[in-house]
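*Asks:* Each in structure tokens, the structures are laid out below.
Read-outs throughout are calculated quantities, based only on the coordinates presented, and are distinct from any laboratory measurement. Since the structure is predicted, the reported quantities are computational estimates derived from the model, not experimental observations. Cβ atoms are built from the backbone, for glycine too; each structure is taken alone.
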Structure P
Amino acid sequence: MAMTWLPCNSRNFCFTFSLLFILLHQTVAEKQLKFAIVIFRHGDRTPVESFPTSLHKESEWPQGFGQLTKIGMQQQYELGQYTRKRYSDFLNASYDRREIFVQSTDYDRTLMSAQVYLAGLFPPVRHQIWNPKILWQPIPVHTAPLDKDYMLHFPSDNCPCFAELQNETQASSQFQNKLRSFMGVLKTMSANTGYDMNTLKDLKNFKAWNTYDTLHCESLHNYTLPKWASREVMDKMKGLATLSLQSLFGIYKTKEKAQLQGGVLVKAILKSMQNAIKPSNKRKLMVFSTHDTTIGALQMALNVFNGKLPPYSACQFFELYQENSGHYSIEMYFRNNTLMDPYPLRLPGCTSPCSLEKFAKLVSPIIVDDRSKECAKC
């Protein structure tokens, strides 16, 4: 913090003012970062599927569907460098396995995103350089089978109650009222994609969302779009895709949905924060490589979702600080634009920063002891 000294007319006033300024500076500086969690969406990828009348087939993408592109690699490398800069005074200058834990969903694009991110975060230095021609070092990335990954892979399967909540959401007046403004674009899509968008079936199967995603990916990579996919239609389809995401984890019975999906991740975040304040803790950073649905589920569970589709490499930060009073507080930030600093998020019902105790109390309604038991209750 730069100090600017102003001319004073009174020696006593100058001394008092300077003393207060120094004490304030020390008070701010004494807040210490103790632990951080980074949760990001993977980088730019190819479409996950095509639609029946698509102009482009999977063979036109070098690695096929659902794969990280070179643009995505660049995005993730930049995010790793940004994280290094953000925590340059906190993390060790070189990789230390005791300080960091990394987990990814079991998809090629998220595993690769984690690896490229780590290349930007921890390039080898000094004794860690094992090949001067390759300034890279292997860092473990953990994963779990998709059918067992209830913490990061949303919407997770094998949950009858969540499936029932989805049916209730589709039939709810809240959802139907939001859907009315998209009936025109649904007719356009139904007439041109080969899908019957006049029923809710294809909405529930995310065909509308995936169709928009396919066209969006093609436009980003300068593929020719069909004539019917005008800018106006694409904007409407984007809104429909956003509604599909919101219907998964929000709009209707959000708390009940959160208990079965995003609340599982919130529970893991809270537990990690509570473990981080123990004297025996050596870990400083946890990193999760995930998807737009993971970011959406998490933010809707916390009621901080901005109503927009999380872009590639969107990143959610949780930071645990120890105040000079000895108490602990949590700050949340969301980075969805590389040209701007992450903006702070405030948990409803709390200030920012939010005390660890208050945070735990406020998120308790969306945390359950046994997810599998709750999934079978309906």
Structure Q
Amino acid sequence: MTGWSCLVTGAGGFLGQRIVHLLVQEEGLQEIRALDKFFTQDTKEEFSKLNTKTKVTIVEGDILDTQSLRRACQGISVVIHTAAVIDVSGVLPAQIIMEVNLKGTQLLLEACVQASVSIFIYTSSIEVAGPNSYKEIIQAAHEDDHHESTWSAPYPCSKRLAEKAVLKANGCPLRNGGTLYTCALRPTFIYGERSPFLFFMMDMALKNNGILKGVGKFSTVNPVYVGNVAWAHIMASRGLRDINKAPYIQGQFYYVSDDTPHQSYDNLNYNLSKEWGLCLDSGPSIPLSLMYWLAFLLEMVSFLLRPIYNFQPPFTRHLLTLSNSVFTVSYKKAQRHLGYEPLFSWEEAKRKTGEWVGSLVQQHKGTLQTKTQ
């Protein structure tokens, strides 16, 4: 497909920005439309300074605004849909999560049909597959294993339903008589420089004498570097535009991981920050089974108080399961169908992320010095 164009939703976010940075290098790409509800001034300047012949158009618009979506899709060949509300702690109202993640995806699919966009790539989540129990051990899961989350929590539920809507839309007729082809990518936990979650963890540790808070001591997972997730999206767009590869990809979902060593979430945080003096909490930990039942009691209290008071439990059974399970996946199907190979090695990903963590440490030290002067 020569002279093609691409719309990236959530382009101002952690993953969306990286996709835009890789997309500008794609052959024949005439325009990238970067859609998000809000762009920081730094992001706008970054996009304006990209060394590329490809036109990068910033579009500030709401994923729930039908007219805004239809305008954004006009003349577009490929949509990469990363926009989502990510909330595993249950802080945000369920209605907001469901509206943005599910209804927003449905509205975007409808806009693609009306604007005759032929390719739709959806950023799903490992959470649509699980884990469902911290007692269950799942390693090197494949797409054919048919793992599916049983949680009713808003985030996994919204992503699961949105992914199903995207894959069901594959083969849908377009307004101009063409056909919509779709696929979905399920990345594992995404880390890397500028990660909002990593920023939160490092910020807490720096305010706590360099001690990292334990979040997933009992887990074994295969985290994935943000640059490799972005690269998987590029390979998916190439594959769906390739007349020979496309039939194998259409209507399919793919796990996306890389060669980051399998480890716990706690060890990942430590490995990315230990050279800057941060360390794991060596204090005793409460048994996971006891924490699970405590979470159940807190959820019951929250439910009973709901008519008169909005009590938010500090942790839930879903969050404990998510952060303390043995759950790893294989990216072999993405290798076979998409030709996906990690663009960044573990060593390079660790170095890049570590340098960013180092900048946070230096900023923190600078702030402390200013306060003591």
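*Asks:* Quick check on the output: -0.48 is log10 I(q)/I(0) by the Debye sum over Cα atoms at q = 0.08 Å⁻¹, derived from one of P, Q. Which one produced it?
*Replies:* P
*Asks:* Same structure again: One of P, Q was used to calculate semi-axes √(5λ) of the Cα gyration tensor in Å, for residues 176-263 alone, giving 37, 13, 10; which?
*Replies:* Derived from the structure labelled Q.
*Asks:* For which of P, Q does relative contact order in percent (Cα under 8 Å, 6 or more apart), calculated from the coordinates, equal 25?
*Replies:* P
*Asks:* If you don't mind, there's one more thing I want to ask. Work out which structure the value 0.6 belongs to, where distance in nm of label points 7 Å out along Cα→Cβ at positions 32 and 56 was derived from one of P, Q.
*Replies:* It must be structure Q, since only it matches.
*Asks:* A further question follows. Work out the source of 1.00 here, i.e. which of P, Q gives that when FRET efficiency 1/(1 + (r/R0)^6) of positions 88 and 312 (r between Cβ atoms, R0 = 30 Å, to 0.05) is computed.
*Replies:* Considering all the candidates, the number was obtained from Q.
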